[in-house]
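Peer 1: Below, each structure is written out as structure tokens.
Read-outs: derived from the displayed coordinates by stated rules, not from any lab. On a predicted model such as this, the values are computed, not experimentally measured, just so you know. Cβ atoms are built from the backbone, for glycine too; each structure is taken alone.
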Structure I
Amino acid sequence: MLSEKIAANLNRSSWIRAMFEEGEKLRAIHGDDKVFDFTLGNPDTEPPESVKNALKKLAMGDMPGIHRYMNNAGFIDVREAIAAQLQKESGVPLTSEHIVMTCGAAGGLNVVLKTILNPEDEVIVLAPYFVEYLFYIDNHGGVPVIVNTSPADFQPDPQELEAHITPRTKAVIINSPNNPTGVVYSEQSLRRMADVLEAKEKEFGNTIYVLSDEPYNKLVYEGIALPQVLQIFKNSFVINSFSKSLSLPGERIGFIAVSPGLEYCNRIMDGLIFCNRTLGFVNAPAMIQKVIAGSLGEAAAVNHYREKRDILYNHLIDLGFSCIKPEGAFYLFPKALIPDDVEFAGIAQKYNLLLVPGKGFGWPGYFRLAYCVSLKTIEGSLPAFEALATEMRSKA
């Protein structure tokens with residue numbers, strides 16, 4: 001039998017996977033080309049040529065020790081390369097001693113949370129949010145505290161944040177570009193957050209860490225510059241992966257970067273490395289560490305994602321949907337045409353449209369579309385969205 005905790009978590013588990021499984025049933029009936037599946041954030045684009053070439057070279061080469069254990073933090077030359085890239089982007093002085101290679105951003109978040117949390121410590125999560133954050137926090141004895149962003153633009157609301165900080169607040173998780181909205185948190189919003197956190201740290205005499213989950217940081221549109229978290233928040237960690245930026249979700253490779261301004265930085269690093277080992281990751285996969293080191297400034301197919309975004313966004317707006325135009329990532333988060341987003345997603349299935357209810361992201365009344373699918377799927381879905389909107393209007 002399952003543990004009581006896992007049984008309970010299964011009952012509130014991911015709507016993303018639940019809707020994907022509904023899609024499997026529809027595909028069996030109608031065929032793949034007749035089902036328009038926007039559930040999973042699983043890139044349909046291939047990795048850049050530099051990644052493929054590096055992988056071929058390493059696989060066919062004779063580099064000694066490429067498959068052996070290394071320091072639990074990862075290969076030092078890879079960490080040096082990542083530190084140099086981050087320093088170039090942020091202006092913050094970093095070395096290999098601030099980097100831990102991880103099994104993706106999910107692994108990185110779990111390592112950080114394991115390192116910093118005591119039982120019942122609170123971790124603030126900004127809604128809408130990636131639902132797995134709640135389970136990661138629970139994994140390590142923490143308590144998630146949900147704080148809504150502004151309904152007008154999904155930017156962090158400093159007053160809401162301030163109202164939810166208590167003496168038990170240990171960390172805040174931010175995710176920009178955001179899943180599910182595609183919104184980029186502005187520098188002004190983040191600096192206002194930093195002011196709130198600094199004031200609360202002084203009030204309670206505690207450190208409040210910022211965990212910035214940034215797997216979409218290379219997928220931004222219209223030349224938008226991402227604010228640099230390591231520059232804005234003294235007590236910060238940047239957790240990243242190459243799953244989305246280099247289209248490598250199955251390779252499970254990422255990193256943690258620790259702010260050099262963090263108090264007891266060396267001790268924190270010791271904790272991260274220890275937890276990377278004892279959580280069972282041991283170290284990030286060896287060969288793919290070497291592969292990504294030569295492609296740190298690249299991103300896979302940003303222009304293709306922008307084209308798909310524009311086609312889908314413009315069509316939905318023309319049909320009367322309300323939606324903030326994404327500035328990054330590859331998600332749309334429109335308002336459902338009826339108040340019940342779960343019912344709306346169920347009605348959409350009549351037209352072989354697979355959508356994820358906003359309830360699964362802590363924001364009912366909306367739904368998420370992952371447009372990291374083929375252009376053929378997006379173009380094929382347009383009449384289905386039109387039929388769905390027509391049905392909704394007829395019932396209004």
Structure II
Amino acid sequence: MSEKFIIQGQRPLNGVVEISGSKNAAGPILAASLLTDEDVVIDNIPLIGDILNIIEVLKEMGAKIEWIAQKKVRINTKDIDPEKINFDKISQTRISVLLIGPLIVRFKEFKFARPGGDRIGVRPITTHLEALRRLGVEVSSQGDFYYFKRDRLKGREIVLKEFSVTATENLMMAASLAEGETKIIGAAAEPHVQDLGVFLGAMGAKIKGLGSHILFVEGVNKLKGTSHKIIPDPIEVGTFAIAGCVTPGQVEIRNVCPDHLAVFFDKLEEIGVKFKKGSNSLLVDYSPELKGVKVQALPWPGFPTDLLPLISVLLTQAKGKSLIHDPLYENRFGHLQELKKMGADIELVDPHRALIFGKTPLRGLRIESWDIRAGASLVIAGLMAQGQTILENIFQIDRGYEKIEEKLQKLGADIKRIK
């Protein structure tokens with residue numbers, strides 16, 4: 001049975017919120033557990049739909065999974081069998097594509113379903129396939145499946161056609177156990193890519209250049225077990241920062257790595273948001289005097305594409321004209337139609353750009369979540385709006401946020417989950 005949120009808007013938010021582990025780091029790190037036959041221990045696992053889904057996929061393939069604390073898991077993948085992949089679960093999340101790199105290291109041949117995920121536009125895995133072919137993998141497709149086959153994996157120079165996070169991560173994992181050195185030009189540099197690199201390094205991988213767009217991966221013969229704590233989720237930090245500044249009160253956000261969001265914080269300052277950064281925390285005050293700006297999503301360290309839907313809600317309360325631009329995803333702005341229903345003055349210029357005119361009051365009504373970040377942005381819209389907001393399809397939000405309504409309730413929000 002589908003669930004929905006009922007939100008009574010315009011309640012003050014006050015208090016402390018603890019940020020969970022990064023969804024985008026947990027996915028590749030769980031996938032990397034396939035690269036060793038020894039135990040790995042992963043701490044700070046976010047208890048969200050997409051990550052629990054991948055853990056179940058690993059378990060059904062034969063991995064031994066033991067929860068040794070609420071958010072800490074021990075995994076051993078020595079006896080996995082790719083014939084036991086649950087393709088229904090694979091097709092539910094984009095993160096599943098990260099299993100391809102480790103599986104091609106472990107097995108000379110296997111098939112894999114096309115990954116699923118958000119409805120934010122065409123997201124082909126062509127960059128992944130071309131990179132793996134350069135390592136010596138034969139790739140074919142038929143119907144809803146890809147077929148992978150290889151003899152030996154041999155390192156070489158690979159130029160990625162785009163700054164693809166998941167293609168970079170797949171390539172890092174496969175190259176770690178390939179013969180010789182792999183040079184990756186055009187690599188993604190996001191904090192979660194770096195976190196995967198730290199995890200692989202602790203396993204014995206030899207990777208240079210983390211945080212830059214050129215990586216060098218020297219293949220080794222074997223990777224060992226290790227322990228690792230996942231970084232805090234920067235997108236959740238941004239989500240609660242925006243929630244805190246558009247509602248009366250003061251919100252303290254803990255478990256923050258400020259360096260992961262430098263451009264985001266700079267943009268908040270330009271808009272007029274009142275906040276103070278600590279070494280691992282953020283204090284956000286209600287900020288009623290905001291001004292319009294231009295925001296373009298760019299590869300890290302640029303403005304994160306996942307925070308563009310969130311900042312669009314903030315900009316409905318900014319005086320003047322704002323422009324938001326996402327050059328990558330053509331359906332990133334589906335939530336803007338829902339905001340327009342609530343009273344926002346928004347003009348869609350094309351699938352990648354929109355103009356937002358403020359300041360406009362929002363009113364509560366029945367709306368729908370399109371994807372993880374769109375859903376979170378509409379939760380914030382409901383918190384700001386006058387009256388009651390009913391938000392449908394909240395399973396999308398659960399894929400990327402751990403008990404978001406409970407965290408908001410502790411801050412004073414009037415938000416309820418109902419079936």
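Peer 1: As an exercise: log10 I(q)/I(0) by the Debye sum over Cα atoms at q = 0.09 Å⁻¹, for residues 39-246 alone, calculated from one structure in I, II, equals -0.34. Which structure is it?
Peer 2: II
Peer 1: A value of -9000 was derived for helix-only ellipticity at 222 nm (-39500 (n - 2.57) for each DSSP H run of 4 or more, over all residues; to 500); which structure in I, II was it taken from? Can you show the working numbers first?
Peer 2: Details: I: -13000; II: -9000.
Working through the options, I get structure II.
Peer 1: Still on this structure, please answer the following. Out of I, II, which has the highest value for FRET efficiency 1/(1 + (r/R0)^6) of positions 127 and 239 (r between Cβ atoms, R0 = 30 Å, to 0.05)?
Peer 2: Largest value of FRET efficiency 1/(1 + (r/R0)^6) of positions 127 and 239 (r between Cβ atoms, R0 = 30 Å, to 0.05): I.
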